[in-house]
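Below: a set of structures, written as structure tokens.
Values in this text are rule-based calculations from the coordinates and carry no lab data. Every value quoted in this text rests on a predicted model; they were computed, and no experiment measured them. Cβ atoms are built from the backbone, for glycine too; each structure is taken alone.
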Structure 1
Amino acid sequence: MATTTSTKRSKKAKHQHAPAHPHDTTAWSKAAPGRLRKLESSVESPDVWAAWRKHLAKRKLATLAKVLGERQASLDAVTPRAGSSNSTDQIARLLRRPGEADRGSVEMESAVYAWLSRAEVAAADVPFAAECLLWAEALPELAQPLSARAWWQLAQRLITIASGESPLAEPLATLLLHAELAATLAYLLPELATVDALSETARRTLEEWSDQRLDTSGTIHGQRLEQLIPLIASLARVRSLGKASGRKLWSSEVQKQLELLVEFTWRLARADGSPMFSAADRKAHRKSLRAVLRSCKRDKAIAVAQAVEKGVKAGVNGLPASSWQLEDAGLAALRCDWRRRSPQLAVNHSSAEFKSELSLGKTSFWSGTHALEVRLDGRTLTTDGTWDQVCWESDRDIDYLELELAFSEGVVVQRHLALARHDRVLFVADAVLGTKSGRIDYSASFPLAETAQFEPQRETREGQLIAADGLVARVVPLALNEWRNGPGFHGSLELHRNQLVLSQSTEGQNLLVPLFVDLEPRRAKRDITWRQLTVGKDRQPVPHDEAVGYRVQVGREQWLFYRAMGGAATRTVLGRNLYNELLIGRFHADDGKVTTLVEIEA
């Protein structure tokens with residue numbers, strides 16, 4: 001899998017301009033009317049300018065709104081031209097007022113020259129690209145209020161920007177500036193000879209992008225996840241512009257990458273079509289996904305979209321695996337199956353800032369950034385790294401993801417995420433591994449979704465996550481004593497400012513902080529209990545910073561969780577000899593046997 005780098009905004013630098021001045025642009029293409037091609041005066045001369053304005057006002061060229069149709073309306077509803085800044089909004093408001101008195105030549109000229117001056121030093125980023133596209137789309141109409149000099153300077157500047165090059169480190173800005181802007185100008189101004197080369201620029205940009213920025217999984221880096229829909233939107237618009245202008249911009253490889261991206265986007269959507277990790281308008285986002293899906297011919301992308309939106313019965317053949325991970329992108333999703341209310345944990349571990357979303361179908365229990373704090377003997381440990389993927393296993397029984405993040409003073413946090421498919425239970429645990437004994441204080445937050453609430457039990461330490469539609473998920477802090485007045489590790493599971501905060505403290509070298517989440521609504525009213533188990537070695541109990549074990553029971557169903565932190569050794573729990581670092585399994589009380597769901601060797 002190709003490595004995907006993180007986005008770095010380029011330093012502000014002047015755009016390199018072509019040596020030609022606007023008044024040197026005297027050559028017209030074959031698409032220009034004969035009376036223009038016969039005029040030998042400068043394009044700024046009164047006779048040429050009058051003929052050009054008259055031609056633009058009367059020519060029969062389909063508007064961009066008509067060319068892009070539903071794609072324009074639905075995709076822009078989610079992300080208006082893929083960028084937002086004060087300047088972008090001001091330009092959009094100004095250009096949105098055709099025919100009004102305050103849209104006179106003085107106001108427009110002033111706005112054009114102000115933007116041209118600022119464009120000299122603007123960074124080639126997404127907001128700037130959005131501004132360029134707004135001006136480009138308005139160019140034909142702007143010939144009426146603007147002077148010849150202002151109009152030609154604006155047109156030439158946009159052509160020069162579109163013809164340039166930007167580093168692919170920011171793929172969305174690259175596509176907007178050198179594919180969509182180029183294709184837009186080529187469609188709107190086919191009469192200008194200087195735009196002939198823009199179609200080749202757009203085609204070359206698309207090919208370079210598809211070769212270098214995507215691997216066979218259609219990945220985009222987790223740190224740029226918010227750019228995914230704008231990226232697809234831009235590709236869909238370029239495809240439509242190429243067809244409308246009769247220019248060959250599109251290749252089979254670009255089409256393949258577009259369809260992979262569409263599939264990937266659907267995999268990161270909730271059952272109602274809204275994007276995970278986002279509070280974006282659900283109706284608009286669903287409409288945009290359906291619009292881009294019409295650009296796909298790939299059966300797999302269509303099947304995934306239908307499975308996400310409509311759900312399917314378990315065991316249906318022909319569908320790809322419901323769970324996936326993209327290590328280089330820092331993204332993963334643990335999902336039981338394609339049924340509509342299947343539990344799913346989506347994870348973005350592309351930086352030190354860990355994000356996840358836990359949901360049942362369209363219902364989210366938590367979503368967002370998880371704060372993590374580890375202190376050693378009162379000193380807050382720091383980290384400047386990112387979460388590294390250590391292990392990924394996915395089979396018919398369970399999805400298991402293990403991540404690792406290094407902290408100061410040699411401390412490492414290993415995060416275990418396991419979702420049992422048939423059991424519909426989630427195990428989330430952080431192992432804090434140190435190099436020396438001391439007091440360890442741990443705190444982690446789970447950001448509740450806007451429509452979710454946490455209700456703690458009065459006498460015991462577990463609680464319920466309750467969604468607006470009534471769905472319930474029970475959460476159990478396994479390392480804490482079941483009864484609030486009982487002995488055990490110091491810690492708590494509490495709600496603080498819409499964050500479910502799990503804290504735990506101990507004296508020792510290592511600490512495991514486990515959380516059990518029951519995601520089966522049918523078990524919501526069954527009795528639940530849990531116990532910390534005695535782990536033995538050489539017929540002696542071992543301390544908690546060496547190995548721990550837990551047993552959870554919901555109704556008649558039971559599970560065993562074991563984690564060794566004191567190095568490789570044979571230890572015993574529930575009468576079972578283990579040489580594992582981690583074991584998750586079903587416990588059968590009638591015969592004392594354990595059915596292994598996942599085991600990680602020491």
Structure 2
Amino acid sequence: MVSGYHSRILVVDLSRGKSFQWSPPEEFYKLYIGGRGIGGRLLAGLVSSDVDPFSPDNVIIFAAGPLTGTRIPMSSRLHVVFKSPATGAWGEASMGGSFPYFMRHAGVDALLVRGRAPRPVYIVVRDGGAEVRSAEHLWGLNAYEAEKALVEEAGGKGEARAAVIGPAGENLVRYAAITHGSLELGIGRGGQAGRTGGGAVMGSKRLKGIVVVKGSPPPIDDEGKVDEYAAEMLRRISRSERAKMLREYGTSAMYNVAQSMKFLPTLYWSRVTYEYFEETDSQALRSILKRPVACMMCPIGCGRHVEARVRGKVVETEGPEYETMYSFGSLSGIKSIAHVALLNDYADRLGLDTISFGNVYAFAVEAQKAGKLELPYRLDYGDHEAMLRLMEDVAHARGEHGKLLGLGVAAAAAKLGVRGAVHVKGVEPSGYDPRGLWSMYLAYATSPRGACHLRAMAYMIDIRGLAGPSRSLDESKVKLFAEWEDWCSLFDSLVLCKFGRDFYGFNEMAQALKAVTGWDVDEGWIREAARRITNIAHFYNRGLHGLGANADRLPARWFGSTPDGAKPAGQNDVMGALKTYYRLRGFREDGTMKTEQPSDGFEHELESLK
């Protein structure tokens with residue numbers, strides 16, 4: 001057994017109703033570490049370019065890292081990797097809460113699911129093994145109901161955690177989320193693996209959920225060093241003003257920053273500031289806050305337990321975070337934080353990615369106004385009742401409009417003949433209009449999973465002015481962007497929360513890995529591993545699928561000005577930055593990569609997992 005690992009990747013084939021274990025050698029872990037690295041290598045080795053995302057041959061991988069399940073702060077996270085129904089290529093999402101911690105204590109480093117069950121099922125992971133059980137009694141339940149039932153069946157919240165899909169996943173909505181941690185269970189902060197349609201991949205496999213039952217922790221090389229390291233990081237975090245701000249406001253403070261710096265996406269990307277900002281900002285959220293909630297092993301507590309009165313009833317739920325405040329607030333024209341919270345609660349229950357659905361709703365408003373989209377009711381900005389109704393129709397695939405909009409804005413726009421849909425690689429963007437933060441042009445264009453803010457945290461480069469003005473794209477900014485992209489690959493592989501960005505640099509990450517595994521690693525070693533892991537995701541798109549500059553395209557809307565002062569980059573600025581990025585990464589001039597699989601000696605072993 002390798003220190004820091006159970007040396008156990010659990011493979012469940014739902015078509016055959018069988019499971020088995022693969023025990024990778026230490027070298028495999030040294031190459032790919034965990035989380036995104038291990039998930040990416042497995043996906044690249046198992047799912048070719050001709051596999052449909054909804055095929056039984058697709059896989060979905062829940063991969064923890066060597067820090068997950070330990071006492072190191074901010075480490076209860078895992079990464080989910082799959083071929084995405086949204087992008088048609090690379091798909092990934094990250095999850096926090098307590099499910100990752102429990103999964104590692106259930107005796108596995110990663111769970112790989114393939115095939116398709118003949119009837120709805122769920123998987124129980126316990127002591128490193130798996131059992132597939134019928135979920136026919138759970139099919140059709142919302143995510144909160146299903147999660148509560150599965151945890152109770154497995155022994156209660158003291159023993160187990162579950163990650164599930166709602167109706168959206170069952171009905172193959174391409175941006176369906178995987179949900180964990182409803183307040184109804186009373187287990188602190190939950191987590192959504194929201195982006196790129198992992199919930200739909202589970203639905204295509206008739207997999208309602210996964211239950212992990214707590215057992216033994218992963219082995220650690222030096223318990224004393226880990227305790228010492230964890231104590232030091234706790235001291236740093238407790239003294240940090242930024243950590244205190246996160247606890248007080250959660251991610252909602254970004255809403256105020258976005259308004260002041262003019263990058264708040266508003267009324268379907270037509271403006272960068274919001275008229276009803278004060279009714280939906282961080283202070284408004286604070287007015288309905290009951291208490292902060294935290295993931296396991298996190299001293300901060302950036303989650304929000306809120307309570308608001310809507311329709312004469314009390315809505316008690318977790319959230320919203322900044323991304324939902326923007327997508328269900330400024331982007332959709334919603335004018336009340338209570339309504340944003342209500343919409344957030346509905347989306348989580350239905351199992352919808354809130355970033356994508358907010359974009360879908362705003363797109364639908366524009367398409368209906370243009371006479372391109374027929375609906376049995378009227379949509380408009382600010383109409384939360386219409387938004388709730390459309391949300392239900394999409395999640396349950398009701399009517400032609402529900403099925404169409406469940407495809408996402410890219411496919412819906414193509415079918416309707418609508419121009420101006422805002423997406424990258426088929427994925428709706430997060431809440432950073434690049435006209436206010438030019439680094440986000442590069443981030444959205446190059447992210448393997450489409451319009452994503454977290455593959456490189458590029459928005460923080462511009463907000464903090466770390467590489468010149470926010471509205472610039474020179475070579476120094478591109479170089480720092482590439483370095484941060486590698487840094488983020490480590491967060492997603494160790495696995496750590498990216499809000500640890502003020503505490504976990506490359507050197508601190510190397511120290512943590514050394515304490516847990518006993519490996520003789522330093523900053524140079526871990527930077528090399530980070531670059532390798534970054535390129536695995538790019539290889540899946542740019543090598544196996546041939547996606548390069550042809551896929552790194554940005555919406556035309558982002559190159560136009562707005563009435564409230566957006567200042568876009570020029571097309572030549574962005575193309576120049578992309579060429580610099582391709583050169584720094586070692587890609588071809590057209591943004592593609594060589595098509596050969598990574599030569600690491602594990603090709604034959606991965607074939608045996610099929």
Structure 3
Amino acid sequence: MKTRSFAVIASLLLAVSCQSPPAEKPPKQYSIQQFMDVKNVFSAGFSPDESNVLLGSNETGIFNAFELNLTTQEKRQLTSSTQESVFPASYFPTDERVVYTMDKGGNEIDHIFVRQANGTTTDLISDATAKANFYGWSHDRKWMYYTSNSRDQQFFDLYKVDVSDKPSEGSMLSSVLMYENREGYDPAAISADGRYVALTKSMTTNNNEMYLLDTQSKQLKHVSKHEGDAMYNPQYFSLDAAQLYFLTDEGSEFARLMSLNLATGEKKLVEEAPWDIMFAYQSRTGKYRVVAINNDARTQVKIYDQTQGDKPVQLEGLPPGDVTGVNISDSEKLMTFYVSTSKSPQNLYLYNFETRVIKQLTNTLSSEIDPDDLVEGQVVRFKSFDGLEIPALLYKPKGIPKGQKVPALVQVHGGPGGQTRLNYSSAYQYLVNHGYAILCVNNRGSSGYGKTFYAADDKRHGNEDLKDCIAGKQYLQSLDYVDAERIGIYGGSYGGYMVMAALTFAPDEFRVGVNYFGVTNWLRTLKSIPPWWTSFRVALYTEMGDPVKDSVALYNKSPLFHADKIKKPFIVLQGSNDPRVLQVESDEIVAAAKKNGVPVEYVIFPDEGHGFLKKESNIKASEEVLKFLDRHLKK
């Protein structure tokens with residue numbers, strides 16, 4: 001009897017295990033307005049007394065500056081812009097003044113503004129055509145650093161401003177020139193005493209050089225002499241200015257953290273990983289070192305207590321997701337950071353090193369959206385035409401009925417050396433929620449997978465990288481829930497170029513295209529790059545091609561000149577103020593394709609640039625894209 005009972009139980013267990021899992025519940029379908037009600041937030045640091053943090057948020061429909069009280073969590077709006085996005089940068093180190101940056105209509109000519117405690121503001125840059133970048137504060141809190149191309153639009157000079165200077169309303173703060181840049185060197189790090197500045201100079205997109213400027217002697221020293229291609233990225237100086245800490249992939253596939261002894265020139269390895277180290281910095285007194293690693297499209301942050309022999313700091317009770325944006329207060333008692341996943345938007349948290357308590361400061365997902373209805377991206381890999389393994393992120397719609405197949409999109413990032421990461425995207429979630437699978441392809445030439453992979457598309461754009469996207473389509477076709485005949489291609493900027501390259505040079509591969517401000521005429525784009533890209537021009541030409549020397553090759557890879565081959569529908573979305581991909585690029589490709597009788601839709605945003613910042617613009621763009629896809633891909 002006992003043996004028989006076990007046999008019966010085993011039979012029942014086998015029957016249960018052979019049953020199909022219950023069908024996944026279809027998600028509730030949401031509007032783009034609900035998805036765009038997600039509040040994008042970022043922190044710009046602690047107030048001098050560490051009672052508040054400075055926030056940037058688009059909850060008003062456009063980015064503005066806010067102040068968040070860390071005790072009460074009450075939020076106070078500091079700016080009320082309705083036309084231009086305000087990006088807060090920092091409190092002043094000893095008072096309640098605030099620094100923020102702002103351009104006009106997305107033209108990328110950023111100016112630096114100082115907001116007084118009474119709400120009045122001062123533009124630090126008097127020249128309307130000049131661009132400026134905020135560079136932080138001196139360690140003694142006496143100076144603010146910034147760069148500007150006001151002297152020469154091609155190059156950025158380094159300036160400092162006396163923090164104690166409080167001019168009357170409407171007058172300018174006085175700036176002191178620290179470094180006059182006449183050869184295209186880019187300031188990257190400044191020592192605590194202000195004496196040394198670490199500079200880089202781009203040679204190619206895979207190779208640069210690092211220099212050390214002594215502002216006292218005016219001596220410029222080349223400190224990165226090396227063989228072959230290598231990238232250098234200065235991070236910070238030791239407090240005594242004896243060491244420079246920098247990232248480099250010299251002698252490695254991936255960027256490692258190194259130190260340079262300024263007196264002897266000796267270089268030492270500090271930290272490495274089987275991925276790129278993205279950045280490193282240390283807290284005010286050097287107690288903590290923070291390192292971020294690009295771990296297979298995710299961000300992995302490590303915090304070390306340098307007073308305890310680089311002992312890792314363990315944060316207990318963290319919610320699931322990637323920790324990013326770590327910022328340690330000057331007292332080194334508090335720390336803010338973000339936590340997010342591909343299905344959970346970024347939220348800001350506070351950590352107290354003394355009490356070890358973690359406190360959530362924001363809740364950015366709309367209360368109308370059930371988090372269980374959102375989709376987590378999955379890292380996948382597939383082989384391309386030549387056997388090269390291509391990484392990608394896959395988003396599968398929830399609740400697909402058994403036997404039903406869904407349309408899909410191959411998404412291509414910008415760059416060309418960008419990387420699609422496992423970050424939250426309202427636009428992607430909206431499309432997946434409405435029944436579209438998405439494969440985000442990190443084609444050869446993408447960053448984050450080693451310098452060999454990064455350089456693999458140089459001067460071969462629109463060929464091998466396009467074949468990677470086609471291989472991505474083939475991967476989608478292998479999935480039992482994807483309709484093999486209904487696959488489109490989607491991308492912005494360089495990804496928009498890939499969309500048009502696919503429709504032009506492989507016109508039978510994809511059913512439709514979605515082009516956000518994509519390059520279509522490389523000859524024009526490379527000739528019309530903004531003047532402030534001058535120091536990067538040679539590197540860009542080395543990767544993409546010189547519009548004079550390589551004009552034939554660039555002509556051949558420019559979709560505009562071969563638009564007669566286009567035969568599949570596409571939509572173009574373009575900002576009129578885009579300084580990188582001029583509106584004429586989109587105007588001409590739309591007009592040329594219409595001559596073929598191809599269904600083409602064109603949406604222009606007159607007050608946007610290279611990427612849309614206004615909530616209403618992103619709502620309209622996503623709505624138009626979904627309507628287009630429903631008409632031409634879903635049916």
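Per-structure values
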read-out: Which of 1, 2, 3 yields 7.5 [distance in nm of label points 7 Å out along Cα→Cβ at positions 30 and 510, calculated]; value: 1
read-out: Which of 1, 2, 3 yields 60, 55, 51 [Cα extents along the principal axes in Å, calculated]; value: 2
read-out: Which entry (1, 2, 3) yields the derived value 0.20 for FRET efficiency 1/(1 + (r/R0)^6) of positions 134 and 366 (r between Cβ atoms, R0 = 35 Å, to 0.05); value: 2
read-out: Read-out semi-axes √(5λ) of the Cα gyration tensor in Å, for residues 430-517 alone, computed value 22, 15, 13, structure in 1, 2, 3; value: 3
